[in-house]
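In what follows, structures are represented as structure tokens.
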Structure I
Amino acid sequence: MLNFKELKEIKGDASFRKFYRNKKNHSIVVYAIKDKVKNLLIYDAINKILLKNKILAPKLLGQNYKNNYIEVEDFGDDVLNKLLKLKKTNKILIFKKILKILIKLQSIKDKHIINFENQKYIVMEYDNKTLSNEANLFSEWYTPGKLNSFKNINFKKKYKKEIKKLISKLNFKNDTFVHRDFHVSNLINFKNNIALIDSQDALVGNKAYDLASLIDDVRIKTSNKLKNQILNDYLKTLKKNEIKKFINDFEILSVLRNLKIIGIFTRLAIRDNKKKYTKMIPYAWKMINYRIKNNKEFKNLKSILKNYFPKLIN
């Protein structure tokens, strides 16, 4: 068993996991008690699927599941988020490389794998109920602190109804491997390649989701010009009759994701005392404004949000 005192704890994420660097083994130790199945067993299972499909992901080096940890390959600290914040960085070139990873990811056909406990793991569907529940985190965590109880009850009813309507307007089937956190904080530059981490939430869903996650990511501010360039580069990979449908799904999923993010970041502050994430909420609102501006499908949602949050909706 590892001696954790000999390891260096490194900065984690919003989850309940802890990460330690083992310099001797060139490895990262992932420790989790809460959500242990997802954070250890499923994480490695998804990594196995990625590796099988020639996507660089952390290889399992050892595991002590009984004692709540696994040991995986260490890709270092050269996270693309940091690289993209440097002035001299050719952003569009980096995003072109990322799109190649995304297209590889979306071509994955494997839906099951044998995990290190010798059990079959099946990648589940990112169904409408899950999408709806995630978007409703906005009304469960964010709005109670912003509206009085009477207004909040009324808002919730209208909001939930409209979210269901928007989800029903999605065109693409749930038939694509979706990482669900595909953004530059989970991509690492490693030996002239890009490694993908934090993959335990992967599901089979709408092919527009991961692109929305990448382009409208709240963790890094990019210009609308760059956002449009990345989107247009991706659209070149689609058939002509898919483009309009894809843009519709991309915009709906971007808005749903950013509403979810506002809810999650509020929950992190209230429930887990992780308040640093709330500073990204204004940018999430900015992204919502940007996407609901021109799409007629957002007419009702825009009206509801403007009525209850007039200062936040343009």
Structure II
Amino acid sequence: MKLYLGIDMSKSGFTAALCSEDQVFQIVHPEVRNQIDGWQTIRDWVLKQSKENPVGVHLGVESTGGYEKPLIDWFRSNTEFVVTVLNPVRVKKFAQSELSRTKNDLNDARLIARYLAIRKPEPTPVIVPEIEELKLMARHLEHLIRKQADEKTYLDSVTEAAIRSQTQDIIQTYQKQIEKVQVQIRKHIDSHPNLRNQSGLLQSIPGIGEKTSAILLCECIPALTPKQQVAHAGLAPRHNQSGKMNGKTQLCKTGNKRLRTALYLPTLCAIRCNPVISEFYQRLIARGKPKMVAVGACMRKLVHIIVGVLKNQISFNPNYAL
């Protein structure tokens, strides 16, 4: 009997629910600590409910910004459960489709378990350690840059000399930390031959530099096709048409915001210096497309080039199609 284990995660603890494939069998477990003793408690509880087929368990947990990672790593190392990290938006829409009116930890855990039983999502691939470490450093760098930008904005409104001096010191501190993390990222990539090779391939594409290549390495999903990678970045066009109404087509923006943001400025650069992107952009403008529509299309084109370079393991060649 295959069982589906839904976990509703918080910072300090989590609630679990278990249901069968036909959803006839459903039970919940009260909240336990998000520590090793809590993980062991839930594992023993699940195995007790599934003595005949202990490997037939599919675990699902929403992405919560990092709180779920230790739990996932432990279950992958200490059980044979299939593990899927779920997009919270998908679970929320699933709850709306069921007209769910109650929101609490137990109900959310049951909801995740039913979602697994009905939708049967694919297991989440295991990220290799060097990519996981690079992702942590790249996101920390993003955090520092954002905080520094906030301080610079605040400085513009400060008139008192002492406060301006303190704020400038804070900005300098952030700058030193940013440079330190940038060096760490560079050393990390150089110390892993595969990452160094992939980074070199990406930087062979006109418009993509060292910083963008590091973000692409940790935010792109290698197994995806170009079309799926475009959707993953939230760059797929969203049509707005119903009956005789034909609204404006926009980017759906349902996807990885970091990846989408990282591609914007490189695309503007590629429009000027990348012959493939530049020719594509000029063709769209000549057809009467608005500039931002053409830029969005060029971002999708750049994603296709990125996927092609990484999958074929060859440097960018503007004449490759010929």
Structure III
Amino acid sequence: MSASGGTRAIIAALLANLGIAVTKFIAFLLTRSSSMLAESVHSVADSGNQALLLLGGKRAQRDASERHPFGYGRDRYIYAFIVSIVLFTVGGLFALYEGYHKFEDPHAIEQWWIAVGVLVIAIILESFSFRTAIVESNRIRGKSSWVEFIRRAKAPELPVVLLEDFGALLGLVFALIGVSLAAITHNGRWDAVGSLAIGVLLVVIAIVLAIETKSLLLGESATAEDQRRIHAALLAGPAVNDVIHMRTMHLGPDELLVGVKIAVDGATHAADVAKAIDEAEVRVREAVPIATVIYIEPDIRRPGSDVSVDLPAEP
């Protein structure tokens, strides 16, 4: 993923959410709308989440240390996981609580037209942020569907911003429907229903984010395309007869650990084997530049045990 693209999407979302949050809070104070309060807290949570993503990206750039020899690339995954927790608690659970409280003690919305106007403006502003995230995602998404992109992306920032912006837009629609029905029917419980719908939406999105970032934290393998490139690069040298097995793992979105065992001829001298390994490392890094850590173990091909590594099927 282009780091600059992810940063642009985060900053666009942060600026939009800060402005929207202030406007929503003012509208809530004037209208006392439960949906408006839920949306206000939602925008504050989203603003904090974008700040967390920026902080995670900054901390991930630290140099490797003796205690962390593989660097700090996974800080981006950790902060993305924290985002899912914030979205679940501050956003989702608060909206559910506020909706339940309003449903038990409903009251009419004061100056409902203010809430409607603010929500319409917020939808327009949020749409610009969502559009930025879509444009930046399309630069790297390729032919993958949106579901595949969110599930398989190794960089968490764009999937997080995409889901947050999508949730924000859908939440604004829920709030607009709730406020409008409450104003038309003079029944404050519709406002509560809008808040409850926002809460359920945010909880679902938070759970999806938590599942995906947990997978990244556990350590995901390289993409199928990168695995095929690595395999081909290894076999491109004359001294490498086969790839016996290969393991890959992302140390961060832009850092890949590669561990392989290659088959060489038994009569090859040690110096020639060392040269073959060095050349193989160069080829792998040229084919997949994010392969920053490579371990290659030579072995002798034995009859009956020369099965090559299984590669992912072509898409």
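Which structure, out of I, II, III, was P(r) over Cα pairs in 20 Å bins from 0, in percent derived from, given a value of 31, 59, 11?
Numbers: I: 31, 59, 11; II: 25, 48, 26, 1; III: 30, 42, 21, 7, 0.
This figure was derived from I.
Of the structures labelled I, II, III, which one yields -13500 when helix-only ellipticity at 222 nm (-39500 (n - 2.57) for each DSSP H run of 4 or more, over all residues; to 500) is computed from its coordinates? Intermediate values should be presented prior to the final figure.
Details: I: -13500; II: -19000; III: -22500.
Checking each candidate, the match is I.
A value of 36, 16, 8 was computed for semi-axes √(5λ) of the Cα gyration tensor in Å, for residues 9-128 alone; which of I, II, III is the source structure?
Working: I: 26, 21, 13; II: 20, 17, 15; III: 36, 16, 8.
The correct label is III.
Can you rank I, II, III by distance in nm of label points 7 Å out along Cα→Cβ at positions 137 and 265 and just name the one with the largest value? Walk me through the numbers before you get to the answer.
Details: I: 1.2; II: 2.0; III: 5.2.
Once distance in nm of label points 7 Å out along Cα→Cβ at positions 137 and 265 is worked out for each structure, III has the highest.
Just so you know, all these numbers are worked out from the coordinates, no wet-lab data involved. Model, not experiment: these values are computed from the prediction. Cβ atoms are built from the backbone, for glycine too; each structure is taken alone.
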